[in-house]
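Bear in mind these aren't lab numbers, they're just calculated from the coordinates by the rules spelled out. Computed from a prediction, not measured in an experiment: that's the story for all the values here. Cβ atoms are built from the backbone, for glycine too; each structure is taken alone.
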Structure 1
Amino acid sequence: MSVQLLDQLRAKIRLKHYSIRTEETYLQWCKRFICFHQKRHPAEMGLLEVEQYLTYLAVDQNVAPSTQNQAFSAILFMYNHVLDKPLTGIDALRAKEPARVPVVLAKEEVRRLLNNIEQAQCQLIAKLMYGSGIRCIECLRLRVLDVDFERSTLNIFEGKGAKDRLVPLDESLHDPLKRQIATVKQIHETDLSNGYGAVYLPQALAKKYPNAPKQFKWQYLFPAATLSVDPGSGLKRRHPLHESTISRALSKATQKAGLTKKVTAHTLRHSFATHLVEAGYDIRTIQELLGHKNVSTTMVYLHVAQKNVLSVRSPLADL
């Protein structure tokens, strides 16, 4: 891929305010697509070459439908927004993803899982994901000012789909969060004394409020252990804790707790929603708390809620 095309692709992605993770993913898929076709320029290719590449991913690489669709979306974005060359009939190449039932833990299983998370910070993050129903990345991107102890809420700023929302904060987490904030303050003061302490702010807020990046209220609630270079600005600063840290902690706790289910960070969010359904909460309320665009996405929890499953009497009992 030429440097010029790469820069154009990156610029278009940032113009549409896609996340840095989406930017990196799209760039990688477009590079792979071009390398697969011996580095031919995408403008010289079309629907046939796209189909050949997606077929290669599905047949030769045996990737999951979701992975195939991720590559599809990246290539489609490049043709539509960078090359200005829409491909007629490309939607027919989109892989059909299977409708899967989410993995849900019973309340006792959640308790065992949480109690077996060794590191206090990771345990607090897991409790927030289950107690507030937030995604792992949303939890890790929380800032000090997003915690409202008076109203017992968390402010989720620009969650999935660039939507803001409020979620409940259980009172049992007030004291642990206050201790975490005190730890963040110590880290921040050390960073300031070493000439750092400025964090990334979205939507050019740093230009509008030049002093804001170094203000304590904007600091991440769960900062990384070390400073690192920001890929967007090239500045060295403290980023939030990486998701892999939480994944490892949950994997280890799952084994210690003796759970046989496949547990991920999203399992806690699934369990939050399902337990609310079982408690009788309205599906629209749960939709708002989860930040789902369509209620149909939320409806899946009606199918896994225990009260719905147990209301069906097995015909085996009549034999």
Structure 2
Amino acid sequence: MAETENIHQPVLLDEVVSLFGDIAPGTIVDATLGLGGHSQMLLTQYPTIDILGIDQDEEAIAIASQRLSAFGNRAKIVYGNFREIRRIVGEAGIDSVAGVLADLGVSSLQFDSPDRGFSFRFDSRLDMRMDAGSGSETVAEILASRSEEEIANIIYNFGEERASRRIARRIVQKRDRGEPIKTTKQLADTVASVIKKGPRDKVHPATKTFQALRIAANREIEILEQFIIDSAGLLQPRAILAVITFHSLEDRIVKHTFQKLSGKCYCPPRIPQCVCGAVKTVEIITKRPITPDDDELKANPRSRSAKLRAVRKIGAGAN
């Protein structure tokens, strides 16, 4: 346990705790519980709140359960995906919540695991599923079954990788020669053969490709907007919804969904009446995303791309 706590550094911990400082007593849903670092501090700082934690990684749940055991029935943990937040909250017998937190990053447990396939630092089978027992496609299976164009689109859209077409072509060429990519090293080496790392480059050339394929395997983007809408609908008045993202595509979705929930209309200017459905149910409380300070960046370099955005529920009650 101590070893796990040493490697697990919750991102923007102080900032998250501060955001939830003036909420009413009730339940905060930690929709991506991970190893429970954020929840542990929230429970410690605010004795009038409970935590309902959701995670789809059974190994993480086991660690978080031990970590939060000292809080007794103030901490309840449920196996599931954050897209199921409405069902999970309802089955817990809760009508509305005091807050929702989602940290969309890969946990240290997953990233540092030598056999989960999230990192090219280890040569392992190319999996990358957050829920390893889900039966969904692994990254290796995606690369074995998708067309060159589909692979290129995944790498470009989810990784913003300019060399996506050349990388996809090289992957498919290997597959056609009977050399399908099945391990992290094979994928990293394939990308590196396309993108040459310069002497000043600090980031591995396969970083964006790994990110993109992880997002595709876990369907992270397609469920994010609906999760935010569902979460906002569960909030009681003055409750907080906070989301931590780690790349620009996620951040744009959070930003635009928050803006829509705050009443911003996205209809073309020539349309006389709003048809996009924008209704003001929240107020944005982070005009600009909160990012790690220099001290956190030094202590935890993985936090460098983290952005925290939050909204507060308005109105007479939850939707």
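The figures follow:
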{"item": "Value 5.2, calculated as distance in nm of label points 7 Å out along Cα→Cβ at positions 78 and 182, assigned to which of 1, 2", "result": "1"}
{"item": "Answer label among 1, 2 for the case where mean count of other Cβ atoms within 10 Å over residues 190-197, calculated from the coordinates, equals 16.0", "result": "2"}
{"item": "FRET efficiency 1/(1 + (r/R0)^6) of positions 270 and 294 (r between Cβ atoms, R0 = 30 Å, to 0.05) - structure with the largest value, from 1, 2", "result": "1"}
{"item": "Cα Rg over 2.2 N^0.38 Å from the coordinates reads 1.04; which among 1, 2", "result": "2"}
{"item": "Identity of the structure behind 0.95 (criterion: FRET efficiency 1/(1 + (r/R0)^6) of positions 38 and 134 (r between Cβ atoms, R0 = 41 Å, to 0.05), calculated), options 1, 2", "result": "2"}
{"item": "Origin of the derived value 22.5 (mean count of other Cβ atoms within 10 Å over residues 94-101; candidates 1, 2)", "result": "2"}
{"item": "Parent structure of the calculated result 2.5, given that distance in nm of label points 7 Å out along Cα→Cβ at positions 126 and 174 is the read-out and 1, 2 the choices", "result": "1"}
{"item": "Structure from which -12000 was derived, helix-only ellipticity at 222 nm (-39500 (n - 2.57) for each DSSP H run of 4 or more, over all residues; to 500), options 1, 2", "result": "2"}
